[in-house]
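Just below sit the structures, each encoded as structure tokens.
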Structure 1
Amino acid sequence: MTALHLLKERDQQANKPQSKRQELFAKAEAISADLARRGAELDIEGRPPLDEITTLKAAGLLNALHPTDVGGGGLNWIDGLKLVRILARGESSIGQLLGYHYVNSQYPYWAVENQQRAHDLGVETVEKSLYWGAAVNPRDPGLTLTKSGEHYLLNGKKTFSTGAHVSDRINANAAFSDQIANLVLPTDRAGYVANDDWDNIGQRLSDSGSVEFKDYAVYESDFLFPLVEKDAAPAVQATFNTPLIQLVFVNFYLGTAEGALAAATDYVRTTTRPWLTSGVEAAREDPYILERIGEFRATLKASAALADVAAEAVQSALSRGRNVSERERGEAAIEAYTAKVNATHVSLDITSRVFELMGARATASHYRFDRYWRNVRTHTLHDPVFYKAREVGDFELNGRVPEPSLYS
């Protein structure tokens, strides 16, 4: 049974109307459970998750954070990040993709001064259930924009673009002489090329290969806001994409670890044999296995609570709109980065140590239990966690907040 059928069945069996929030969370749980059942197969295939994104669209999850006045779910970031965590329990890459879409598609609401522009983008996104990706990795050489008659031409390559094949819209930054263009581009326009070169050990469904723009036509309507000087400081509110994307990382790391622990406990119940000298008839009664499960569970709950506190801090600062100060933004970012440091260590530890619960037979390749660790290990290298720890330490010791950037 497909995830779409599961969702329809759940809707049909509902005995009473649910609030929009309850409905979205129930659908996320159903999709996550379906992804968990197919997890090993999906990891082996490692293909762009076109069907999975279609399922998220049908469930309304892509529009969960959009305002209700444009037809969205009206959820805040605290709930949105919990949805990311739920989906990552089933498949880490799908949690990542949902979180990236949230940041990319919500960015206009706080970054664009022309709120009518942001409103129009929201209306189009909800009406068409568009998935938003991005090609803005600051460590790539970048994209260049040149004038060509009444429009522009975009050229260049980005090495990493999560959701390269599944995106309907893509955020991109390009150099135009001494200025920077911030663009929202349709991926079905001639000149956009998504390459099949994502072959990493983890996050195999994140569709994170390179993209190229080859004489891609850009029009004035594609500009998110007017051209800006390269060294122009953005408005404080416009820099919230960084703490929010870091919280996306936090939550899909933790969701992945929660998924690993759930898979391990199920394996212990059904498959693991008791050790010779354990004195118990079933592995689920082994005191050492019970102790480790208890420790892992307690650690994950504490890390998730820290993540939720950080989400509340960032949501609170973001809700101040144009009145938010640099200091308020920085203090909220520190909460996010504290959660990032913790979640990185916790998720790497648990996803590798669940094998201690299951035993040697669990290392058989067809189970693909190592995918949980591979997924976390791959993405936690996105930006070195010790730089985040340094920022947290600098704040604690010296009271300094991070200087805003695409990493801080």
Structure 2
Amino acid sequence: MADTLVLHYDPDIPDQATWSHVNQHGELTSRITSGTLADAAVVAEQHKVVVLIDSANVHLNHVKLPTSNRQKMQRAIPFALEDQLAEDVERFHFVMGKSESDFGVPVAGIHRDTIETLLNAFNEAGIVLDAVLPDAICSPITEGQWSVLVYGDKALVQFHDLIGTVIDTINLPLLLESSLNDAEIKPDKIACYYLEGEAPPMTLEQTDADIETVKIAYNTHPLVIFGGAYAKAKSLNLLQGQYKPKRRTSGQWYRWRLAASLAAVWLVLYLGTALFELNRLEQKNNTLSAEIDSIYKKTFPASKRIINARVQMEQKLNELKGGGSTVGSQFLSLLTDSAAILSDQKEIQIQSIDFRNNLMNIGLTANRLQSVETLNEQLNTSSTIKAEIISATSEKNRVNGSIRMQRSGA
């Protein structure tokens, strides 16, 4: 499985981000890098992309609602949070996580302008996003533990898997004191993550003496902390509802658009040519069928009904064979040996064929006498046929004639 590209992003600095690849075990597999979104696009190819957004741009909360129906809860959430937002709730996009008995329903809300600006920035850079998660709920946390992650002048405080907030570091003591006083179940431990080389916040020393405090230094950037824990926050992915990704690609689709377009054009041309050829062959088949019917009528004028000329012709020829009679064999032999020559005469139309006493008389019409004489000469070039013109009369630019054929040497 390809590693996921995880980016830490602050919408207030729209063209900048910090990123690293993370494997399925939560381990960073590339160095932490900061740069432009265009730089990130280069390493985003063939990877899923998850953005951890600065939670100062997200309203994180939890509400208890008198219903367990998810659709009703989704409709009720904006009204439940209306008093806590400075702007009209209609201008916010809300997502909710799995309901918890102690906290209710975890909720994340983001201003529509913020999420749309973010999506436009990544889209312009050619990066397709799989998820946008609030960074305040991406720290490691266990049962009975709170987490505090200090980064710059902000502190990310997490009370439960999907319950967290962000606050200025200077106000962290007040938040912890208030949260501990309001907590029905106090934590056994508070883990504090801080940048290596900087002093951990002194506020932890002021917490309840019965609560263990653990200080953990990280280097370079909090991505080393987020990488192992962001996956549990995916139920509060902000890309839901109208912002749900319409497609998931490796990021290389734009490289193949020209080839795909050419392939589509080629396919249309191929199908068009194939249909044209099929139609042409169909017309040719109809023409040949009509010619076969015409030949059958001329050869067997006594037959009144034609259902399948080919089959009926075979039946008639089998009758002429008569189980191997000499008369049938003579007729078929002459017909077979002369067929190719007769069919090549474009100016001659066969009107009748008569076979008696081992002689085959062919009644024909032509545009000119020379055509009849040419046919007679060509028939005599065959080593098995002896032919002669019996009659040839001309009237109104048309020649009616008769040629008699017999086996050579008969």
Structure 3
Amino acid sequence: MMRSNILAIAAIFLAACGSEAPKPEAPFQEVFRLALETAKPGDVITVPEGTFSFDRSLTLSTDGVTIRGAGMGKSVLSFADQLAGAEGLLVNASDFTIEDLAIEDAKGDALKINEGRNIVIRRVRTEWTAGPSTDNGAYGIYPVQTENVLVEGCIAIGASDAGIYVGQSRQVIVRNSVAKLNVAGIEIENTIGADVYDNVATENTGGILVFNMPGLPQLGHSTRVYNNQVNSNNTPNFAAAGTAVAGVPTGTGVIINSNDRVEIFNNEIRDNDTANIIISSFFSADYNERDAVPTFDPYPEEIYIYDNKMSGAGSKGGKDYLEQIRIAVFGEAGMLPDMMWDGIVNPEREGGPQICVSNGDALLLNVDAANAFANPSTDMSSHQCTLEKLPAIELAGI
């Protein structure tokens, strides 16, 4: 039978003889930590209204548990005084739901869910309340090595890497969420099968990222990015030096790096100072080549961009070399086009790069990175193609 931990009402502990006065109620923080540590499958752990301060990480390792608050503006787990632990809340479990609460000011990642299946993250806010800073934790909402994952109705603010990050996972939906003032708003990395839709990514350094990185257990592919609002992602990059997102140009809407089978369609992408869409290979990113491994595919291929509304990009390059290209190709007062591609192609692939664009008069600038930017071009002839569309992601049992 399902049992429920209703933590809004603390237990009263009576003396053994029954004649002594009851002991004081335990603080909610102690009751909550104990509930996580002793949880059984089927438990619903309730977080009441209020702000509750923790000085070390919380951990849940039991399958089939729900953590439920009274609302992301009402039930707040604060880690502003955290002294120990790499996360705010770490979950090593499957069949897990967390909803209607906030996690603030974690020293490391706010909410990390590791190696679980059937994960629901609904109406959760993660935030670093002092604003963008390299000292903020890396990730807000962070499911990694997971499967069958739904992130919906969430808000992620201030992460020094990615606000909403799904990595090394399978079958993922991120929808109806807001990511702002992060380095990367929403990032899908080394993940197979993801739909990212009906989100708002604004005031980040880069809005929505679809990446593959070397040295990880799987290569990602098959991501659809659609019906999103991706605008004004012009916050200066505040990532820690040496991290992958430290190379994201300030002012980027959507970035595809070293990933295959990606569709970008029906989005509103505007007012991102460098470009509304950037497509790049591993070789033009700010990583060390020694990090590559022989099995890693560094080339973005089978990219299909269509039916987006794009405007207001390209007023300045977010990297020195991009600014130099802007001035050299388009003039001092000129604008970079909506889309840019590093131009580095797989020498073993026949038939061109398979970056297909059907997006009105929007142009894709090949910056010719392979030849030290010698001949940037907006020739669209090789990009006038179509690709088979990807199927929608379906989450079994969610």
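Values in this text are rule-based calculations from the coordinates and carry no lab data. Remember, predicted model here, so these are calculated numbers, not experimental data.
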**OP:** Name the one structure among 1, 2, 3 that helix-only ellipticity at 222 nm (-39500 (n - 2.57) for each DSSP H run of 4 or more, over all residues; to 500) of -17000 was derived from.
**Re:** 1
Original post:
If Rg and Dmax of the Cα atoms in Å is computed to be 22.9, 89, which of 1, 2, 3 is the source?
Top reply: 3
**OP:** Could you figure out which one of 1, 2, 3 the value 19.3 for Kirkwood radius over Cα pairs in Å, for residues 210-329 alone was computed from?
**Re:** 1
